[in-house]
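Listed next: structures, encoded as C-alpha cells.
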Structure 1
Amino acid sequence: MARFEIKPARWTEEDERRAAAEFPGSCYGNINNLNKDHFRDFQMALEDGNEESIHRAIEANPYLLQYVIPESGHHGTWAYPKRTIRTSSVDGRPGLIPDFLVANRNSLGLYWWIVELKRPDVQFSNARGDGYSTDGHKAIAQCAGYYAHFLNYIETVRSNTGLTHLASPKGIILVIGNSQTETEAQQRCRAEFEGLGDKVRVATYDRILQGATRDRKDWFV
C-alpha cells in the first residue's frame with residue numbers, strides 16, 4: 001500500500017493551523033514541521049535517560065510517536081499529555097494518568113491510542129530473555145489498568161479528561177528500551193508477548209530514531 005505523506009510544497013500555514021485546531025488543546029505535529037532540532041532534542045533526552053526529558057521532547061512534536069503507532073497514515077499526530085483518566089479515590093487507590101492520549105488518522109478513519117513511556121535504558125524482557133523484567137511487569141499491569149478503565153468507564157474518562165470527543169482506544173503503545181542492545185532471547189520474548197494480542201504493543205525508542213532518519217534524510221546530507 002502506498003504511504004501517504006504531507007509534502008512541504010503542498011502544506012501551507014493555513015493547513016497547519018486548521019489541522020492543529022482539529023483537536024483543541026492538543027499538541028500537534030506532522031512530517032513537515034518535524035525539524036532537526038526536535039530530532040536532536042529527542043536524541044539528547046534518550047542519552048540522558050530521563051523520562052521527563054523524553055516526554056518534553058515528544059510534546060514539542062508528537063509526530064515522533066507516529067513511528068511507533070501501527071498502521072499510521074502519516075496524516076499528522078495529535079497528543080494530549082498527562083490527562084487524568086481516573087482520579088484518586090478516598091480509599092487510597094491512586095489515579096490513572098497515561099503519558100499521552102493520541103489521535104492518529106489513516107485512510108480507514110481516526111483512531112485513539114494510549115502511549116506510555118518507560119526508561120530507554122531498561123528492556124521489556126529480563127536479562128535471560130525467559131520472562132519480563134521488573135519494569136516490564138509493572139508496565140504491563142499499568143497498561144492493563146488503563147485499558148480496562150477506558151472500556152468500563154468511557155463516559156467518566158471523557159469527563160475527567162475534558163475530552164468529550166474521546167473514543168475507546170484501539171490499543172496501548174508501550175515504549176521502552178532499545179532493540180540495538182537487546183539479546184536475541186530478549187527480542188524473542190518481546191515478540192512473543194505481542195503475539196498474545198494487539199491491545200498492548202511494545203516498541204523500542206530506536207524505532208522512532210530510525211523512522212525519523214529514514215523520512216528526513218535531508219538532515220544528514
Structure 2
Amino acid sequence: MRVLEELYPQTPIPLLHRDAYTLLVAVLLSAQCTDERVNKISPLLFARAHTPEAMARIAVVEIEQIIRPCGLAPKKAAAISQLSRILVEQHESQVPANFRDLEALPGVGHKTASVVMSQAFGVPAFPVDTHIHRLAFRWGLSNGKNVETTEADLKKLFPREKWNSLHLQIIFFGRQYCPARGHNPQVCPICSRFGRKSLFDEFDRQVSQKKISPKQRVKREDPSPD
C-alpha cells in the first residue's frame with residue numbers, strides 16, 4: 001500500500017462525467033472497452049442527452065449508433081435506455097445510492113454498482129475487475145478463484161477508509177507497471193518484492209523460450225519487513 005500511495009498520491013476518476021448518472025452510463029460503456037475510448041465517445045452521447053429524462057426519449061438505435069466504437073453497442077444501448085426509463089419512473093430521475101437498487105438496474109452488476117457507490121457517492125467499496133483480480137493474485141493477496149473471493153479478501157486486508165483510493169491506485173499501477181502480457185516481474189516495483197514464486201517461474205520459462213540474455217534479468221529484492 002505504501003508503494004501505491006507514493007506513486008499515486010492523487011486518484012482522479014478516470015472516466016469523464018458530470019454527475020452520478022453520467023458516471024453510471026460511462027461505467028456501462030467501459031465494459032470491454034478502454035477508458036480512453038469511452039472518454040472520446042461519452043461526450044458525444046452526453047451532448048445528445050445527459051439526464052435520464054432526455055436519454056429515455058432517444059431511440060435505442062440512435063444511442064447504439066453513437067456508442068458503437070465502445071463495442072457491445074446493442075446490449076449497452078438497450079441497458080442505457082431501459083435504466084434511464086426506470087430512473088425516471090421509479091427513482092425520480094435520481095441514481096439510487098444503494099447497492100440493491102443499483103444492481104436491479106439493467107446492465108448494472110456488482111462491479112459497476114461498486115464503482116458508482118465509491119466514485120459518485122463516496123461510499124467505501126472495492127470494485128474488482130479482471131485487472132485488479134489479476135494483480136491481487138500476482139501479489140499473493142488472494143487465491144485468484146473468482147472476483148467475489150478477491151473482493152472479500154482485499155476488504156479484509158485493507159482499512160475500509162482506503163478502499164476507494166486503493167481501487168484506483170491498483171488500476172493505475174497495473175496500467176503503468178504490471179500489464180497482463182509482456183510483464184517482467186523482476187523490474188515491477190511490487191512483483192519484484194512480493195510476487196508469487198509461480199510468477200517468476202513463468203517468466204523464467206518465457207525467458208528460456210525466447211532465449212533472452214540472462215544479463216537482462218534483474219535480481220529480485222527481498223521483501224521489506226513492513
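Bear in mind these aren't lab numbers, they're just calculated from the coordinates by the rules spelled out. The structure presented is a predicted model; accordingly, all values stated were derived computationally and were not measured. Cβ atoms are built from the backbone, for glycine too; each structure is taken alone.
One of 1, 2 was used to calculate log10 I(q)/I(0) by the Debye sum over Cα atoms at q = 0.07, 0.08, 0.12, 0.18 Å⁻¹, giving -0.22, -0.29, -0.66, -1.43; which? Comparing all candidates, it corresponds to 1.
Where does the value 20.6 come from, among 1, 2, when mean count of other Cβ atoms within 10 Å over residues 112-119 is the thing being computed? Matching structure: 1. Of structures 1, 2, which gives -11000 when helix-only ellipticity at 222 nm (-39500 (n - 2.57) for each DSSP H run of 4 or more, over all residues; to 500) is computed from the coordinates? Derived from 1, not from the others. In this comparison of 1, 2, the computed figure 14.2 for mean count of other Cβ atoms within 10 Å over residues 16-23 is attributed to 1. Calculating distance in nm of label points 7 Å out along Cα→Cβ at positions 104 and 184 for structures 1, 2 picks out 2 as the one with the greatest value.
Given a computed value of 0.40 for FRET efficiency 1/(1 + (r/R0)^6) of positions 96 and 192 (r between Cβ atoms, R0 = 25 Å, to 0.05), which structure among 1, 2 does it belong to? This value belongs to structure 1.
Taking mean count of other Cβ atoms within 10 Å over residues 24-31 as the criterion, the top-ranked structure out of 1, 2 is 2, with the highest value.
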